[in-house]
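Where a number appears in this text, it was derived from the coordinates with a stated rule and is not lab data. All figures in this text were calculated on a predicted structure; none of them were measured in a lab.
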Structure P
Amino acid sequence: MCEPVVYFFEDTKPYGQLSNFWPLTRPMRMHGREFATSEHAYQASKYIYAGAPAANDAYVTAIARAKTPFVAKFLGNQWLLSRYQWQMDIAGRVRDHRARGVRARPNWDDSRDEAMRAVLLAKFQQDEACRKVLLNTRGSLLVEASTDAYWGNGARSDGELGHNRLGMLLMEVREELAEAEKK
């Protein structure tokens, strides 16, 4: 028998609480700062590490204060897209911070899962409503229904489905929280 599958992606749809773009009831605390969403916290994590340039602190603050999780993602990835005026404005901020010496964590790809797991654990420990939704999915496979081939189930260049790392990490966090509740 197959386990049920819970698909999530948009913060406005069922199970939106599982999305990193979900607006939290209260900002989550990590790294001595407050973040409106887990996306803000995850993107900021790229710039918080031992030996980080002093300029990174102001950049982390900029990410934490981003108006939306998408803007936080834009800043975190240091995208320089400039099709629209709002993108040009953010790209200008990215260039300014780069010129001041901002650098992402070396070997970020090797530590991104660990960083995401820490962000998810903090989110679901701190936000009771989100935690309830996550725990109510017990027994289900969680799948981020996005085009992202790493975090979601989006198609990869070889035609296979994506890795669904966000869904996998959410299931790990769900089990850890469920075990903690038993104690």
Structure Q
Amino acid sequence: MKPHLIILLAATFALTACETPTTQRYAISPDNNQAIKSLATSGVGFATFVGPAEFGSACRALGPLQVADGLTHTQYIRKAFEDEFKVAGAHAQSTARVTVGGKVDRLEFNTMRAVTGGSWTIDVTLSSSNGRTMKLGEYYEFNSGFVANEACRNTAEAFSRAVQNLVGKAVKDPAFAQLVQ
């Protein structure tokens, strides 16, 4: 092989291998905010969320998907609940009246669903300090793309929307109202 071709290939590999797809900070959903306000509750705290037994964050040949601010994907889900409750005025300012924790039972993504489609699957069990529990899940489909860097970037971005949907399903479910009583 010619030396200039080797240098070009090495430079191309170095530039594409350095990209780290990162999910941005969580954004509050107006619909979730209204649903939380309709619960007419306050003093809700959030305990630790436990991660799934397995989660492969590696995305194609680019490396692991990451979350803003150095959070894990599980911490991101917990923080999403907490942030939504803070903005809705239902979060405990000091001592919580009731505390909700969680276990992420399943967390996985697919960047090659039907070649250019992607999906996130998130299954969670929420448990309250009042003894109640509930299970819920979110299956979120999106367009990922064909090329690895595009597909992985889109997958990282889609995680926040999947989590928004998960939080929305939780707070709109009648079982959730019992968790925060």
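In this comparison of P, Q, the computed figure 3, 13, 19, 20, 18, 12, 8, 4, 2, 0 for P(r) over Cα pairs in 5 Å bins from 0, in percent, for residues 26-113 alone is attributed to Q.
Upon calculation of Cα extents along the principal axes in Å from the atomic coordinates, which of the structures P, Q produces 71, 33, 31? Label of the source structure: Q.
Starting from the value -14500: which structure in P, Q was helix-only ellipticity at 222 nm (-39500 (n - 2.57) for each DSSP H run of 4 or more, over all residues; to 500) calculated from? Corresponding structure: P. The value 22 for relative contact order in percent (Cα under 8 Å, 6 or more apart) was derived from one model only; which of P, Q is it? Going label by label, the one that fits is P.
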